[in-house]
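Right after this note come the structures.
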Structure P
Amino acid sequence: MARVDSVLNPETPPRISVCIANYNGMNVLGDCIDSVLAQTTDAPVEIIVHDDASTDASLQLLRERYPQAELIASDANVGFCIANNRMAAQAQGEFVLLLNNDAALAPDALATLLQEAGQQHPRGILALPQYDWESGALVDRGCLLDPFYNPVPNTDPQRRDVAMVIGACLWIPRVLWLELGGFPEWFESIGEDLYLCCRARLAGYPVQVPAASGYRHRQGASFGGNRAGASGLATTYRRRRLSERNKTFAMVICTPGAALWLLLPLHLLALALEGFVLSLLRRDARLWREVYAGVWGALWAQRKQLHAQRYAVQSAPHRMPRRYFSGFVLRLRKLDMLLRHGAPDIR
């Protein structure tokens with residue numbers, strides 16, 4: 001089979017558009033793009049990179065070492081959602097692969113995804129097994145969700161259907177991206193993958209991860225946090241704020257029917273208790289103010305937009321709630337993490 005670097009041809013319409021959002025990723029971006037160029041596939045591929053006003057030498061690296069990649073150089077830092085929406089709008093491929101700049105594909109990744117897409121009816125979202133960059137250990141084969149929309153890693157190779165896959169490696173037909181409207185730009189970053197996968201599943205499209213191939217990921221390298229080390233789970237105020245807020249937004253928009261009015265009060269109560277205890281233990285009023293109280297404030301500030309978005313999503317044809325909730329499990333992911341790693345270190 002031909003390698004991608006021999007089929008990147010401006011005269012050949014691409015079938016796959018690999019979209020890489022970059023911000024200050026000079027030290028990791030080369031590994032990412034090289035992994036795309038090393039793909040063993042006959043399918044025409046284009047590479048699009050959105051540079052989000054990097055202050056390092058990313059632009060110089062892209063222009064000198066990877067002239068075959070289409071470059072969108074933003075004058076301002078706009079965040080992950082807008083960056084990916086811009087690339088998807090420019091993409092010409094039948095399929096779009098969103099790939100983090102801190103991730104690298106296995107050589108057969110695109111061929112595997114293309115083969116799996118041909119077996120989907122209807123065609124939906126795909127991802128690959130995720131492996132930790134440093135240890136090589138399996139991180140997940142997509143995720144299930146607990147009742148409060150916290151991702152629960154799936155490690156079962158026999159389970160293809162999942163509730164969500166992370167945006168570090170997310171494959172979607174371009175027509176489906178357009179139908180779902182892409183990422184909500186008011187999410188900024190974090191949780192946009194959860195929202196998109198829930199939207200797809202609610203509309204009857206599969207979200208799946210095959211057992212074969214994979215990608216390596218420097219977890220948290222592009223945004224900080226999201227990785228458990230020897231000293232426990234580390235994260236940042238900004239990441240935690242966006243995660244709790246956007247997860248709540250996704251719950252409000254996507255939860256079908258009356259189930260929302262049961263889950264949302266329980267979710268907000270659990271968040272309040274969690275925030276009160278963590279803030280008290282850490283003697284950190286900032287944690288309560290920015291992260292936990294911030295969720296209530298964001299719900300109020302965005303109430304009109306959330307209502308309009310929920311109405312539009314829930315009014316569209318969608319699958320039965322029982323099928324939607326088949327991707328959920330009755331366990332509390334945060335409690336599991338607390339027992340395993342202790343209280344998170346938030347900086």
Structure Q
Amino acid sequence: MNRVFARQLSLLLITLFLLSVFTFSLSYWFPGNPVTNSSGVSTEHPLFTEIAEARGFQSHIGHQYIAYLQHLFQGDWGLSLQDNTPIWQEFKLRFPATLELAILAMAFALLFGPPLGFIAAIYHRRFADHVITSFSLSGYSIPVFWLAQLSILVFALVLGWVPIAGQINPLFDIVPVTGSIFIDIFLSDSPYRAAALLNALQHMLLPMLVLASTPLVLLTRLTRSAAIDVLKQKYVKGAYARGLSRSEVFFRHVMPNAMQPVLRQMGSAFNLLITNVLIIELIFSWPGIGSWLVRSIFERDYPVIQGGLFILATLILFANIMMNLVHAWRYPQVRQEFYAS
């Protein structure tokens with residue numbers, strides 16, 4: 001396992017290095033002055049020359065990259081070209097909001113996706129299997145932006161069960177401290193914290209369900225396919241022949257072996273979820289990294305684009321590395337694949 005960890009760590013460091021080189025190069029690839037593109041300070045600013053020297057733009061390209069890394073680790077990501085606010089301060093408030101939504105959506109998909117897949121496999125080619133398969137195929141075929149707008153139309157406008165957009169009703173006057181609306185509610189001194197928590201849950205419900213729809217149906221289909229393959233194996237038939245009950249065969253043989261290919265695809269499911277965050281946050285006016293990045297693309301806010309791309313790519317990279325480590329830790333044969341033996 002140590003060799004697997006060392007290999008994944010080296011892969012992480014190399015990929016982060018290449019990612020940092022790419023985001024640094026964006027300062028030159030974007031139109032305009034590279035100093036302005038990286039710092040958000042216009043050429044008319046009285047401190048422009050000083051900032052250009054601090055970021056190494058008076059020297060060679062290698063010194064500029066080192067200075068870029070220093071500012072990156074120090075939290076000096078420059079200023080937004082649109083509202084002149086520090087990007088790092090904006091990031092600290094928006095990243096927890098995105099992480100909160102993504103974690104809850106992924107947890108929902110994990111809670112219901114694999115069980116639905118196992119039910120479909122157990123009742124293969126029967127009514128339950130047909131219903132779950134139809135549900136998964138329909139959910140995977142519907143574009144997430146169309147599903148989000150249809151959900152708003154039905155559940156928010158027609159039925160009025162949930163709010164249309166936002167994190168919480170502004171009348172509660174919850175001051176954003178951490179960016180996570182639930183933590184900010186608990187940290188506030190508002191006498192209406194219980195009502196504010198309920199209102200935040202109502203705002204969270206619809207975007208969370210829409211965001212979870214794609215990984216949910218993906219995990220359902222993967223689990224169903226893997227479980228059907230396992231149920232056809234000879235060792236499962238042998239377990240029944242030895243007198244094991246149906247529940248014993250399922251929990252001791254079918255579930256552990258079927259979850260191996262599903263766990264391998266967990267990184268792909270999370271990648272889809274993070275990609276859909278950009279759309280969901282924009283449609284539901286969720287104040288996270290996704291809506292912030294999409295707005296910066298429309299407004300050509302180049303320093304924000306650099307920071308937003310680096311954060312989302314790093315988040316996806318860390319999630320995939322963690323899934324590989326968990327997969328290798330849980331299944332010994334996977335470690336043999338990593339050892340190339």
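From P, Q, which structure was helix-only ellipticity at 222 nm (-39500 (n - 2.57) for each DSSP H run of 4 or more, over all residues; to 500) = -24000 calculated on?
For helix-only ellipticity at 222 nm (-39500 (n - 2.57) for each DSSP H run of 4 or more, over all residues; to 500), the value -24000 is produced by structure Q.
Quick check on the output: 7.0 is distance in nm of label points 7 Å out along Cα→Cβ at positions 170 and 234, derived from one of P, Q. Which one produced it?
This figure was derived from Q.
Tell me which of P, Q gives 0.95 when you compute FRET efficiency 1/(1 + (r/R0)^6) of positions 130 and 194 (r between Cβ atoms, R0 = 25 Å, to 0.05).
Structure P accounts for this read-out.
Work out percent of Cα pairs over 28 Å apart for each of structures P, Q, then name the structure with the largest result.
Q
Consider the structures P, Q: one of them gives 12.8 for mean count of other Cβ atoms within 10 Å over residues 258-265 as calculated from the coordinates. Say which.
Clearly, the read-out refers to P.
For which of the structures P, Q does the calculation of relative contact order in percent (Cα under 8 Å, 6 or more apart) return 26?
Working through the options, I get structure Q.
Where a number appears in this text, it was derived from the coordinates with a stated rule and is not lab data. Just so you know, these numbers come straight off a predicted model, no measurement behind them. Cβ atoms are built from the backbone, for glycine too; each structure is taken alone.
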